[in-house]
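Scrolling down, you'll hit the structures one after another.
Nothing in this text is a laboratory measurement; each read-out follows from the coordinates by a stated rule. The shown structure was predicted, so the numbers you read here are calculated from the model rather than taken from an experiment. Cβ atoms are built from the backbone, for glycine too; each structure is taken alone.
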Structure I
Amino acid sequence: MKRIIFLIGFFCWGPQGQGQNALGRDASGRELSKTAIWKEIAPFFTVPAEYRQQLGSYRPPLKFYDGRVVKTPEDWKLRRKEILYLFSKNVYGQMPKSYDSINFVLVNADYTAMSGRAHMKQVRIEVWKKGEMLPINVVLFLPARAPKPVAAFILINNRGTENTDVTRKTRSTFWPAELVIDSGYAVAAFHVNDAAPDNPEHYQDGVLQLYPEQIKAADGMKAVGAWAWAASRVMDYLLTDTQIDPKQVAVVGHSRGGKAALWAGAQDQRFKYVFSNCSGNTGAALSRRMFGETVKKINTSFPHWFNDNYKKFNDSVNKLPVDQHMLIGLIAPRPVYITNATKDLWADPVGSFLALKEAEKVYSLYSLKSGLGHTLPLPENPVIESTLGYHLRTGEHDLNIYDWTQFVKFVKYHAK
């Protein structure tokens, strides 16, 4: 089995398509020397000594569990099911498919929102099962004068509800609805607490009330799985809105929401685009690298996020039958975009980039070329014209205007 952890030692830091002496720039246009960049990043390019003996081999995505090689897209469909099962069993938990009924209730509407530039809808999604009802509250803005159905972004909001203020009295860079609307696209959001409160004592007070058998099951879903499940229910609603292009819907998440976005995109192939922002461990970053947050740390700090089986690998991550390059591969052949920030080493920019690079092999089955280089791009050098997109942004662990600007560009490129 191929080892990719040791590739780090051979990485040269340089911008895509430029010479080795080129300089990068930060968000304000200030030139950055390679020395300055390396000073921040270099500590995370070596494996901590205490972890070196624990690193295992990375399972190749294009090889069945029994050793057979995946050679065609048809082969991949079978291998995909195998990998999806392994993630469900060992990491994210089951993804329930059945419910008795689903209703969409228009709670509020404003057809003069954003000074007439947008239509606003507040919708309550009601999911029923065995007499229990789960409400998921969605806010949606659509361009007011779009000549045809438009692409849409769904944000899995893991921060305060003020970030998705329907009145727009509070405007947050975490969800810059005006930017998306002015780009000609729709933008929606729901809050994670509707699906599963982000709390180890109360996470089951949402989706899991419909599926109580999941709570004690070793492979039962917990909060991250519930958030991904809810994103699919929002997708169900968008499919009924004639102003939305059903083949151009993106799911977006930051940090823990970015983990859920990847899982939603892997599970639900109706999502055309998947954007995972600074998602780190059990998101886009390779677990076996042991950089920043580890499987043990995340399971200890957030025991309500992933299934109980995952905790068995706290001290033996090398025995995991999967790693995150395989999760990204499950999204193929659909476009996927991963981000990191220079001051967010906890989320392991290098491990995220390497996972994306390894997923290229799956995309190659569909003759889809990647625009990723062999090296991690300099900050503010986004890879847009590629089925696998990426950028490293100067700054902290956050989702902001720069990130959303690249997301919009990525959709514009692929929607041509």
Structure II
Amino acid sequence: MSERPLLLNPATEISPVDETSFDLKVVQIGTTVRATAYQTGLLHHFSDPATVESVLTRFPFSKDTSLAFLQACRRAYVLVEKRSDGRLELPDRVPSKASSTLLSMPAFELTRPPAFCFLGVPYDGATSGEPGARFGPVSVREASEGYRYQIDPLTLRPAGFLDLGTGRTILRGVALADAGDVRVEPGESQEAIFARTTQAVRQIVEAGSIPLVIGGDHAVSYAVLAALPLEDVSIVHFDAHSDLAPYLGDLHHGNVFSVVLEKLGYVNKLHQFGLRGYVEPELGKADPQVFRFGLDQLRKMGTAAFVEELPNGVPYYVSIDIDVLDPSFAPATGTPVPGGLFPYELKELLFTLATERDVIGADVVEVAATSGVGDGTGHFALDALLAVAAGIVERVLSEESENETHD
């Protein structure tokens, strides 16, 4: 255990369980440690920064048990380090405020990385439209409550899901996990939140999982892309807007891809689909890195031609602004534009894309708090991410089958 001084987290709530024990809860982190009266008393000696060794030297009774307890408190952030800037050392990720994990899937563990890991980024400080995208992770998780990630009792592997809309059984035998949300503190800078987001996504990627991120406004895509390995990657971007406004020093959801192309040198091409509305002509000027297809163009080309616009042999990151859908289907978004794709169209485009091209991650952004039973925004955002995951699995299985045939 670190011999750096530790401090009792001021957010710790101490609640009696019975006459001899207490629960120590850090609500913002979602952790609880059970303690005896004596152990609770030990914590008061961390009201000012103190090392574990110094406290146990003064109170050596049941030293091994006390050490194990203090180690548990450290893991649960009941005891924390204080940084040189005065901030407490807290985790990058916290449990979601939703009533359950996405699809009731297990929580993410570094020691048991799943094939796909879902992560929420509840941040909308970079929006110029109606705020509310910070509620996106909760909205999508709540939309998933009618569906359950289950283990097949015979194979002891994930059972997957039957998609009644398409007739496909998807994600059978594929492990999924929910990494909770990036921690966002009131009043924090965008820089601090995005650094934490990048670190959380990098942790997922380095564990060997494919990140599927739920925003948050579209600016969070920059922080996610910054976590990807430094190799050439292209972006497939579904949106009503191009998000290519000039970068004048402030990153926001309307210029996120201008910033990505300027600052992330390993991002090679940006392919945009579903654009609509009217903008000043200079925003449509030719750019050798950007390929734009409006909604009408996309519909005319069809799914097969859409995929052919994307060179093979290139890793792709997929970014989906929910306002690419017709707002009659997905009204809970900050800058809706009349018209838009139907949900089944987006779902098929995403599935086909991930089946036929190398997709290494995805996000869905700009989902706000849904307004009731008839608001399908959160549901269609979930649909989009599951379509990407299902397509990736289909591609892997197809490649494995081809390899077996050649062998």
Structure III
Amino acid sequence: IKMNNTIIIIDKIIGKDAIQQSDFTNIFNLIIPHAEEVKEEIFSDMQNIRFVYGKNVKIIRYKAFSGCNSLITFIGDQLQTIGKEGFAENCGLVRLNLQNAEQIGEFALSCVGLREIVCPKCKKLGNNAIDENPQLCQVDFEQLETFDFCQLRKNHYLRYLRLPSCQNDKVAEIEDDSTYDYSDSSEDEVPKQKKYSVTADSHESLKKQFDVESLPQQFYHFEPDQDKLKQLNQQRTPFDFEQVRYSFMLKEISKQRHIKGLVLLKQKIIPQNAFHKNCFLNFVHCPNAKIIESRAFYQCFFLKQFHSRYLTEIQELGFSFCVWLSEINLHYIGKLGDAAFANCYQLVDVRFNELKEVPQRAFSNCKGLIQVVGRKIEKIAEDAFCGCQQLNVVAEKLDREDHELYRVSNEVIKFQEILSVEFKERKIISKM
């Protein structure tokens, strides 16, 4: 059953037979309410799927959801087995319930967006199962007895471990592959310095090697709290609240793992390289910003939302490699630099009111991009959309014709709930 950008599949086992008659073009939401098993590679590399509802799914087979770059949320608390590379290369995946997972295969959760992994029943963890997760801060494995700590070496910012059943006397001897090339790194981010802390109930062998700390609470805010904005305006003094920094102007803010959101109420220009390679930021709220200088947010992989009411210029590589970025107002942009949004996988529908020219590689390799609306666009560089799927470009001043990477039309495609992190419509479904 297909409704707008949502598809519902009622089979208990999702294999090729279940999807062969279905067109997944522009499908953002996958509802599989009765499914208990998802077969090998069924949804692999489907670039537009953002939300999966599978409350009864117990088994995820080999590469079932690998390479779904836009996947944010998988709702379902019955997962027992995740096969090899089951969710691998899903850099946007931030919500996944692992409370009942007993087996997690090789590379199953490699290169995802999870901040924390809580897995009380897991007894078997495959090689490199949780490798290369730039945002991962803490892991909690209640029953895991054996753990290859070498696979943590590329989780550069993982610090907190809870491992009550895991004995290992030589963890501290494992070389740390973490690298920090930030000029303003915080004090605890020193190259080759051990950075793990373990909980008080972790195995005694681990407590002998590392500091003992409790697991900090992780907050999932993708926009500022309105009451805190009022507090900032009243107090006139910057402060932190639930991993969000509330301030007026940009000063030297070290790239600290606990700062996930940033408010800059009076900032008008985001300077060159200001947040270059900051893997921690999830949102930036600066309502008066007008100019984003070169590489200001380059490789801010987990920046989901940037809010400004007056943005007029984005210079070259300004948001390049912001693979999570899906919410940004471009209505007043008059000047766009080369590769400004290159490799922004989660952009779907971008709209300009003032832009006249789309420059070289502006949206190159934006794998999820489907539509660009710009009534005043007069010129599009030949490689502006290289690496994208066939786009719908709505531009009144361009001839209506098909190009290799895009087609010019006068029809605006309407999408269903593509920018919401909370998925408000989907909350209704989850109560069924």
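Which structure, out of I, II, III, was mean count of other Cβ atoms within 10 Å over residues 79-86 derived from, given a value of 13.0? Walk me through the intermediate numbers first.
Numbers: I: 17.4; II: 13.0; III: 22.9.
Derived from the structure labelled II.
Upon calculation of P(r) over Cα pairs in 10 Å bins from 0, in percent from the atomic coordinates, which of the structures I, II, III produces 5, 21, 29, 22, 13, 8, 2, 0?
Numbers: I: 5, 23, 33, 27, 11, 2, 0; II: 5, 21, 29, 22, 13, 8, 2, 0; III: 4, 21, 28, 26, 16, 4, 1, 0.
Attributed to the structure labelled II.
The maximum of relative contact order in percent (Cα under 8 Å, 6 or more apart) over structures I, II, III, that is, the highest value, falls on I. Where does the value -1500 come from, among I, II, III, when helix-only ellipticity at 222 nm (-39500 (n - 2.57) for each DSSP H run of 4 or more, over all residues; to 500) is the thing being computed? Source structure for this number: III.
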